[in-house]
Structure 1
Amino acid sequence: MAKKRALITGITGQDGSYLAELLLAKDYTVYGLIRRSSTFNRARIEHLYLDSMRKDAHAAPTDIKLVYGDLNDASSLNHIIQQTKPDEIYNLGAQSHVRISFDVPEFTCDVTALGALRLLEALRETGHQCRFYQASSSEMYGKVVETPQTETTPFHPRSPYACAKVFAHWITINYRESYGQFACGGILFNHESPRRGENFVTRKITRAVGRISHGLQAKLYLGNLDAKRDWGFAGDYVEAMWRMLQQDEPDDYVIATGETHSVREFLEYAFGRVNLDYQQYVEVDPKYYRPAEVDLLLGDPTKAKQKLDWSPQVTFKELVEMMVDHDLKLAEKEARDKQG
């Protein structure tokens, strides 16, 4: 029986790397869409190449392949779909930083919103039959009208990123209803890991804990400490993505823990891991506030639990500790390197 093929956009990101790991473990051939650039950004997936090469030291890895393309280039997407013939497409690629989306709104919408449309249209134009996953976001709820948020809660996006995600989510539903495509939207609430980008608040905190505890940093500057989020582990959430595409019928699902915690609580756990009081090191800087704040996000994962048999495995405390422990090691190495 031939291996299943999956195409992942955003494979070099946090979610893409965890998803690639999961699919490789399930004996998929994984294709990762990457952009041509002057710098390499493959640290999160480098170990996958090494693992693949260990299977056969005399051959190039065959179960993970990187293909050049871009979500703002429709012709490249058409070509890649025809070339790779995937059974499943996971569209994780985006300009995904909410605060930065206010600075580059046009670019954010081009990649995040129209990128999804270009992929769906490429499938329609080529006639290639495959299952499609769209990475939707809890940020779509924005100024929430009900708590907790479910699959039917109305959206009120509060950033260019969130607006772009609403378009991508609804165009996925539209192509499902208009053309019969097997297309699913996973409305993922905040999910973190040691692979989270260092400009995101959770990783910014855990990196600071490591550096402060090793005398490499004096202060941490943040925005709204009272913002509350539903935080889970990215490794758990990619399992839900895969399960969506194994169902008999396509549908949309909220993926969340069902718990909410403030940035302040995250700080307490993170600094507490090294017996420090965050209040001595953290200062609020207004420049990190969003023009339109999202104060509270809390997801209801009941549908995913019932239909996908999915539930989060890593608790909030375990997640924070995992990230702090990882970044303590990074800071320790940084301190050693500085000492020569």
Structure 2
Amino acid sequence: MGQLLRKHAQKTGLPPGSLIYTGDRVSAQAKISIIEYDEQHYEEREIASFDECLLLQDKPGVTWIKVEGLHAVENLEKLGDCFNLHPLVLEDILHTDQRPKIEDFDDYLFIVLRMINYDENNALSSEQISLILGSNFVISLQESNEAIFAAILERLRTSKGRMRKYGPDYLAYALMDLIVDHYFVVLEKFGEAIEFLEEEVVKQPTPQTLKDIHHFKYDMILLRKSVWPLREVIGRLERRESDLIQEATGIYFKDVYDHTIIAVDNIETYRDILSGMLDIYLSSISNRLNEIMKVLTVIATIFMPLTFLAGVWGMNFKYMPELHWIWGYPAALGLMLAIALSMLRYFRRKKWL
């Protein structure tokens, strides 16, 4: 196990005891929280390193090890040795670009999820959440130090609901349910932005509008890659293919599965809207160009007979009778004006203007 992790450190160009680069952030120090609870007892504390995890084996009740920020490779290796984790599991935890998946190692389940958020610049960001579900423990590992599971902690502290009455599989359900429910928060913001963009596309599209459409399509690909594989993950948990999932908890995973299907349907709907929006943008630009060409064509058509008359009277023939007529100039202007007004009236009657 240690050799595999050291290979990972060599790939990233970092020594085994140094910091680990995770996505767009570097975790300077991992925050490790230990939550131990049962129906009558609750204890929460922080530990300095994974050495203390050796004391958590075979404890009664449920133990939740919450790791915020991925620390040095050697410390994570100690966690793997403590809970007998497969080296490939630790490698997947460190490589934070995994797609949602579930792997059954008999003694524990390894689950990878994606947490979707909008950052300060309203850009979509994705963070890997790794869960390890054992017979009496749950380990959650995340890249950032954000309090993603604060609501779950509050429910455990106040003993609200049924969380402290159930086992670690229900805790895993609660964590996954929180992540899936957060998808709807993101999708709601996404839907509002798409609605505003659609109105802009119809009324007055600009080159920036086209860039926004392509930006949204990229975000939709990220959402789809994060949510679509989650159906298989939760589907396996719902079917209770592992003995670690109790029969009483299976119904709750079915509820999460239904929410995932709804999220997938919303994503597919937004994808169709964005595809149609691109067609609307191209049609709007084409219609605007047609309107401009129509106006220019009308102006050119009106000036065609006027140019003809001006050309006729501009010829330098000596014996042109109109040249010596005292009312010739105002008569020519009046004729040109009458022709122009007649043509405008005709165009309006035909609804070309």
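Bear in mind these aren't lab numbers, they're just calculated from the coordinates by the rules spelled out. These figures come from a predicted structure and were not determined experimentally. Cβ atoms are built from the backbone, for glycine too; each structure is taken alone.
Source structure of the calculated read-out (log10 I(q)/I(0) by the Debye sum over Cα atoms at q = 0.16 Å⁻¹, -1.49) within 1, 2: 1. Set 1, 2, criterion relative contact order in percent (Cα under 8 Å, 6 or more apart): the highest-scoring structure is 1.
Using distance in nm of label points 7 Å out along Cα→Cβ at positions 88 and 320 as the calculated read-out, with 3.3 as its value, let me know the right label among 1, 2. The structure behind it is 1.
From 1, 2, which structure was helix-only ellipticity at 222 nm (-39500 (n - 2.57) for each DSSP H run of 4 or more, over all residues; to 500) = -19000 calculated on? Attributed to the structure labelled 2. By the measure mean count of other Cβ atoms within 10 Å over residues 264-271, tell me the structure among 1, 2 with the highest figure. Result for mean count of other Cβ atoms within 10 Å over residues 264-271 over 1, 2: largest is 1.
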